[in-house]
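Listed below are the structures to be examined.
No lab work stands behind these numbers, since they all come straight from the coordinates. Quick caveat: nothing in here was measured; it's all calculated off a predicted structure. Cβ atoms are built from the backbone, for glycine too; each structure is taken alone.
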Structure P
Amino acid sequence: MNHDLWMTEARRLRERGEAFALVTVLKAVAPTSSKPGDKAVVTAEGRIHGWIGGGCAQPAVIKTVRRALRDGQPRQIRITPKAEGGEVQLDDVLEFGMACHSGGTLELFIDPVLPATPLMLVGDSPVARALLDLAPRIGFAVTLLAFGARADDFPQAQTVLASAEGLAERWGQGGLVVVATQGRLDVQGLEAALSVQPAHCWFVASARKARVLKNQLVESGQDAGRVQAIIAPAGERIGAQTAEEIALAVLASVVAARRGRVAATETASEAITETVEV
């Protein structure tokens with residue numbers, strides 16, 4: 001019954017693209033109502049589907065699940081009787097004082113399961129194709145905008161768009177966008193990216209080319225602030241030369257943004273922009 005319950009809920013949440021954590025009992029020292037191997041799906045809202053113990057354990061589990069869903073990192077916790085309560089980090093285990101006095105001890109592993117992060121990829125260049133191959137493997141759901149493209153040619157993409165018509169309505173606003181047109185309709189690709197007001201936008205191009213195209217976009221009426229926010233050259237500076245290496249470098253920056261960290265290239269891009277404007 002327990003197995004069916006958490007499996008069913010995990011499947012449902014995955015289909016709906018909702019985050020959750022799979023919590024597994026690793027060790028149980030009596031008296032406890034759970035046993036090693038018991039599992040439950042736990043959401044950020046504190047819903048528990050399955051069995052990992054009674055009400056004494058649940059506050060610590062829910063608190064830790066919320067942390068894991070925020071940063072994507074798994075955790076191991078121990079819940080044990082302690083007069084002072086509270087929590088303390090002991091090597092790789094976070095130990096909680098039991099909220100009540102049952103007397104048992106539980107060790108649990110909390111594994112966050114996050115939905116794929118939407119990523120818009122613009123272009124049908126060698127780098128774009130390398131990005132399309134790699135991005136889904138590290139948790140990105142790719143919407144590909146490639147002018148004139150056919151969906152059958154890009155099975156790795158979740159969605160394939162052949163034109164930018166109605167893009168803002170289909171994509172929404174914000175998100176992560178990489179423009180990898182590489183000389184094929186660069187301006188149109190950048191205009192499409194700007195139309196969704198991305199939270200982060202990377203352009204695979206040299207600093208010189210990006211500077212010229214940014215000026216062109218501003219002169220055509222695009223918002224100067226949004227244009228200057230385009231990160232170019234895109235990608236971490238790892239000496240990349242091949243399309244696959246460039247894709248890896250770009251995705252390193254995208255992952256940094258997904259994790260809430262500022263990639264080195266964003267700082268470098270700002271410095272380049274300031275130098276050019278002076």
Structure Q
Amino acid sequence: MKPLVLCADDFAVHAGASQGIVQLARQGRLSATSAMVLSPRWPQDVALLQELRDRIDVGLHLDWTSEFAVHAGHGLSLGAAMRRALLGGFDATAAQGVIERQLDLFEAQWGAPPDHVDGHQHVQQFAGIREPLIQTLARRYPGRLPYVRVSQVLAGVAEHLGFKSRVISALGANALAALADRKDVPRTQALLGVYDFGGDTARYAALMDGWLANAPTGGLLMCHPAAASPPDDAIGAARGREYSYLGGADFAAALARAQVALVRGRTHYTRGHDAAARLDR
């Protein structure tokens with residue numbers, strides 16, 4: 001069986017997302033989730049995860065671009081964040097403070113370090129953020145390093161979304177991977193699950209077939225399910241489709257056809273440069 005980490009992003013973005021993620025994890029349909037700790041729901045929704053503490057990875061969804069980040073005082077739009085990353089990068093000292101605060105908020109409720117760190121809209125690899133992130137993780141967790149998601153979209157899997165995939169990767173995937181390797185911070189390999197959130201459940205199922213068939217050793221597939229979403233959730237319809245599909249028999253059949261086993265990254269990723277070798281075992 002080919003091992004694959006399946007991570008549900010946006011835990012605590014709203015109640016429906018938290019509830020949907022927990023239900024899928026109970027079914028064994030996820031192996032990780034990442035939490036938006038700036039959300040006012042995080043302190044209460046974290047209780048839902050307690051029963052899953054030893055069954056899935058629970059990590060930090062580092063946030064610079066949501067409404068929660070704006071309310072926290074450091075947030076900005078995705079477009080503005082991308083421009084800043086491309087035109088000199090974020091101020092590393094200020095970014096370190098933001099990273100430390102979100103790690104503190106995570107630990108205050110979870111009672112342990114995150115199993116992994118990724119980023120809302122891939123900000124974890126933006127210039128000026130990636131450097132203090134790796135430095136902070138290496139200093140703060142020397143004996144239990146979280147693994148870091150490298151948003152390097154797998155070539156050839158999403159040709160119809162080529163521009164989006166190239167932009168995600170170009171905003172720092174190679175640089176983040178190199179930084180992680182130099183500090184021996186565990187990291188993922190290729191990222192799957194990128195699409196435009198459009199279409200119906202049949203389209204998502206077809207995309208999933210492609211992701212599973214092409215998933216390399218060391219890969220991570222992201223998803224954004226929710227049992228229900230408020231009207232102002234821009235991807236609420238997609239969240240519902242993902243939740244329905246991932247919880248159903250068709251997904252179980254797709255995993256079996258592709259001979260894919262969902263695994264925890266915490267168990268398989270070791271240091272950045274040998275993550276793939278570990279996953280081959």
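Suppose you compute distance in nm of label points 7 Å out along Cα→Cβ at positions 120 and 224 for every structure in P, Q: which one lands on 1.2? Only structure Q yields this read-out.
With distance in nm of label points 7 Å out along Cα→Cβ at positions 24 and 104 computed per structure, which member of P, Q shows the largest figure?
Ranking P, Q on distance in nm of label points 7 Å out along Cα→Cβ at positions 24 and 104, first place is Q.
When FRET efficiency 1/(1 + (r/R0)^6) of positions 40 and 184 (r between Cβ atoms, R0 = 35 Å, to 0.05) is calculated for each of the structures P, Q, the largest result comes from Q. Taking mean projected area of the Cα convex hull in nm², for residues 112-231 alone as the measure, the highest value among P, Q is held by Q. Each of P, Q could give relative contact order in percent (Cα under 8 Å, 6 or more apart), but the derived value 13 comes from P. When Rg and Dmax of the Cα atoms in Å is computed across structures P, Q, the figure 23.5, 73 traces back to P.
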